[in-house]
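The next part holds the structures, each set out as C-alpha cells.
No lab work stands behind these numbers, since they all come straight from the coordinates. Keep in mind that this is a model prediction, so the values were computed, not measured. Cβ atoms are built from the backbone, for glycine too; each structure is taken alone.
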Structure 1
Amino acid sequence: MSVTGEPSFRQSVDLMFNRAASMMDLPPGLEEKIRVCNATYTVRFGVRLRGEIRTFTGYRSVHSEHFEPAKGGIRYAPNVNQDEVEALAALMTYKCALVEAPFGGSKGGLCIDPRQYEEHELEQITRRFAYELIKRDMINPAQNVPAPDMGTGEKEMAIIADQYARMNTTDINGKACVTGKPPHAGGIRGRVEATGRGVQYALQEFFRHPEDVAAAGLGGSLDGKRIIVQGLGNVGYHAAKFLSEEDGAKIVGIIERDGALLDPEGLDVEAVKNHIARTGGVDMFPGPRYIKDGVKALEEECDILIPAALEGVINLQNAANIKAPLIIEAANGPVTAGADEILRKKGTVIIPDLYANAGGVTVSYFEWVKNLSHIRFGRMQRRQEESRHQLIVNELERLSADTGIGWQLTPNFKEKYLRGADELELVRSGLDDTMRSAYQSMREVWHSRNDVTDLRTAGFMVSIGRVAASYRAKGL
C-alpha cells in the first residue's frame, strides 16, 4: 500500500477477487488455491549490442493451470516488474474463464523501452528472451502460449514462433506456440484489431439491455453517445474507430502521453492517429482544444469513458471527479480498487477489464485452434454454403418468372447472400457470440442477487465459479 493509501495493481486485483469470493461458498483451501500465483520465472540474459553486452530482465508468470496451456501476452515496457506480471497473469485466468477459453492464466514481461532500440536489435533481444523461455517449456503449444501486449506486436510474435521452430524442428504443432502472428506466418485475420473489436461488441451488448443502460443513467443506443478514449494505441484506436464509424458514437476526447484533444463535435480518429504517427503525440493537431495535462481530460463531461492504456489511471486522486456515467475498461486494471469503491458509491457503471478486453484472448484462442487443425477457417464449407444459397436464389427467380408476379430482389441482395463467410467474418462472428454470452453470464448474477451491485463482482464470481469447478473435476 502506498503512502496515499492506494493499493498496488496486484493488491487491487486481489481485493477485487476477495470481494467476489466472500460472496461465494468456497472451501478456504480452494479459494486460496485459485487466488495465488502458481509460479513466476525470472530470467536475466545478455545480448551484445553496440559493441557491449547489455543485460535484460524478463518474467513469465503462470497464475493458474486449471486448464493447459496457460495463456497470456508478453509486454515490453521499462517499468515491468514481477508484481505487475503476476497481477496481469491473475486477470488472464479470470478473463479466460469468463469467456470460456480453455486456458490457464499467464503473463510475460521484459524490462525494456523498445523505442530505444533499432529493429534488428529488438529482433536479437526477442530471440534471446524467447530462447530462455522455450528451453524451459515456458513457451510451448501445450503448456504456455504467449501473445502480443503493450510494446509488442505481430513482428515479435513471428520472431518467437520462428525461434521455437528452430529449437523444435519436428513439432508439427509448433506454430501454435504463440498467437498474434501475422496472417502469412500462421496468424489469423482479425487478430490485430480483436481487443478493440471486443470493446465495441461489449458496448453493443450492454446497449441491448435497456435496464442496464438505465442503471448508468443513459438511454437509447450507442448512436450519438459522447466518448472519451484514453490511449490511442492498438486497442484504443480500433475501439474508437469502430464505435465512431459503425455505431455513430462521437469521439469527443482523445488522451495521449503528451496531452489531450477535446472537441464536442467529435474528432476524426484516423486523422489523429496519423498525426501521432508523424509527430509522436497529439500536440499541434489543428482544430480541437488541446490540454497539456491529459489526465485531467478523464474528468471531462462525456457519456462513456474508455481507458485503453495503463493500469491505475483512475485512482483515489481523481475518482470523485470522474463524470462519465459509464466506464468500459479497455486496458488491464485502469481503475484501482479504491477508485472502484468510490465510483460504485456514485452509481457509475463499470464494464470490467476481465470482460471488456477479452477480445484479444478470444481471437488468440481461434488462432491457436487454427494452428492445431492446420486449416484456415471457412476453407471446407464456404463454397458449399454459396451453392446452397444459389439454389434458393434460383428458385425465387424461377417462381417470379413462372407466376408472372415479377418479384425483384433488392439491389446487392444477391451478391451479399451468395457470398459465403470467409475467415475474417467467421472470426468476427465467433468474437461477437463470445462477448454476448460472457456478458449475459455476468448480468444474470448482477440482476439475480441483491448483494451483487456491480458487473465486476459478477464477472469475478462467474470466473471463480468456473475455475473452482475445473479444480473440483481434477479431484481437488
Structure 2
Amino acid sequence: MKSDPSQAMHTDLGAATPLAAPQMRTTRANRLALAALLTGAFLSPLDYFIVNLALPTIRDALGASAAELQLIVSVYTSAFAVLLVTGGRLGDRFGRKRVFMAGMAGFVAASILCAAAPSGALLIGARLLQGSSAAILVPQILATIRSTFPKAQQTKVMSLYGFVYGFASVAGQLGGGLLIALRPFGLAWQSIFLINVPVGALALLGAWRFVPESRSADRARIDVTGLVLLSLFFALVIYPLTQGREAGWPPSTFIALAASVPALGAFVAVQHRKKRAGGDPLVDLALFRNPVFSAGLALAFCFYCDSVFFLTYGIYLQSGLRWSALAAGVAIFPFGVGSILGPLLSPALVRRTGNHVLSAGFAALAAGFAVTAAAAERVVPGGAFYAGLLLAGVGHGLVLPNVVRIVIGEIDPGRAGLAASIVTSMLQIGSAFGATAIGGLFFTLIAHEATPVAYAHAYRVSIGVVAGLFAACVVVAGILSARAHRRV
C-alpha cells in the first residue's frame, strides 16, 4: 500500500506568517523562488570540494605552511558549524529573505577577498568571513522551503535540493581541476574563489526579485547568553576535531574537548531557566523529546561521517597512486553521478515506500562503500571499484534530502530556521568527527609505509569502517521511518 510521504510532516505548513503562506503564491512564483534558493545552496558544497582540490596549488603560489593549509579548510568549516544556529535564529526573527541576502552578499565579498589574498594568513582570515557568511545564508534556504512550499511538494523540492548538492560535488571536483589546469585570464587558484561571484550575484538577484519574506510569528528575542554558550560549545568541539590530528594532539585539544562538556551543561541549564521564566530560549529543548527529531539528528551525524571518503579518496589516488589533481577529480565522477541520480529517484521511491527510503539510502551507502573498499585491495582501481562508488553516490543522494526533510518536518514552520540550523550543525559535527576519528585510522595505517599497497590497505580499512557504520544506520532509519508514519 502506497503512503503519502508528506503525511510524516504533521505540522501545518500554512501556519507560517502571511508573508510565507503558500496558498498566496502561484506555482510559477514558487519555482522562481526555488531557483534562486538552490543557486545559493549550490555555493557552499561547491566551495568545499573545489578548495580541497586546490590546496597544493595554493601552497606553491603563496608559500603557505602545512598548518596554514589546514586552517584554510578548517577555519571555514569551524565558523560554519559554530554560527549555524545563530543564522537560523536571525532568519526566524528578522526575515529569512533579508538574512539570506545579507549572508550571500557577505559570501561574495569574502570570495573576492580570498582571491585577492597575498598570503596564507590573509586567506585564512577571508575564509573565516566566508564560513561565517555561509552559516548565515544556508539555514534560510531550508527554512524558506519549509515555510513556503505546500506539503505535497516537500519531497520533490527536497529531492531537488539533494540534486543540487550532488551536482555541486561533481562541479567542484571536475571544475576545480579544470580551472587550475586551464588558468582562465591567467588566474590559477584565484579562479576557484572568483567563480563564486557570478553565481552569488545570480542568487542575490533572484532572491531580491522572487523569494517571499517569511519569519517566525512570535518574533522572539535573540537569547544572547544562550548564543554565546552554544557557540562556545561548538567551538570547543569542532576546532580540536579539525585541528587535533595534524597538530599532533597537543594537550590543548583534549582540554578543549573536556571543557565542551561543562559548556554544554551551562547552555542546557540556561535554556531550562529561561524557558521556566517565560523567556525565549535560543533552543527549545522540548524539541529533543520528539523521538523522530532526535533519531533524525543522530542519523544526520552518522551520515556526514562519510566526509572521510572525500578526505582519503584524493590522498589515496594522488599520494598513493601518484595521480594528478585533475585525474583524481575525474575519478570521483561515478560518486558524483550517483549523488545526482539519487535525488532524481527519491520522489518515486518515497511514493512507494514512504520514509523507508531512508533505509534504502543507507543500505546503498553501506553496500557501495563495502564494494569499493574491497576492490581497493587491487591497488589499481577497476570496474568494481567505480561501480561501488556509483552505488554509494546513489545512497548519498537518497539520504541527504530525506533525512533533512524528515527532521525539519517535525518542527512547526515558525521554528524552521532553528530546525534547519540544528540539523545542519549535526551534519557538520559528524563531518568533523568522521574526518578526525576514521581519518585518523587511515593516517595511522600509512604512517610507516608510503607505498601504493599501503595506501590501498588504509583506504580499504577506513572506508570499511564507514560501510559498517551505515549498515547499523539501516536499522535505526527503519525504526525512525516507522515512528514517523505513526505520528500522522
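When distance in nm of label points 7 Å out along Cα→Cβ at positions 189 and 277 is computed across structures 1, 2, the figure 4.8 traces back to 2. Match the computed value 2.9 of distance in nm of label points 7 Å out along Cα→Cβ at positions 285 and 365 to one of the structures 1, 2, and report its label. Corresponding structure: 2. With distance in nm of label points 7 Å out along Cα→Cβ at positions 45 and 165 coming out at 1.9, pick the structure among 1, 2 it was computed from. Label of the originating structure: 1. Once relative contact order in percent (Cα under 8 Å, 6 or more apart) is evaluated on every structure in 1, 2, the highest one turns out to be 2. Could you tell me which structure in 1, 2 was used to calculate log10 I(q)/I(0) by the Debye sum over Cα atoms at q = 0.06, 0.09, 0.10 Å⁻¹ as -0.25, -0.58, -0.72? Going through each structure in turn, the value belongs to 2. As an exercise: helix-only ellipticity at 222 nm (-39500 (n - 2.57) for each DSSP H run of 4 or more, over all residues; to 500), calculated from one structure in 1, 2, equals -25500. Which structure is it? Checking each candidate, the match is 2. Among candidates 1, 2, the computation of mean count of other Cβ atoms within 10 Å over residues 29-36 that gave 18.5 used structure 2.
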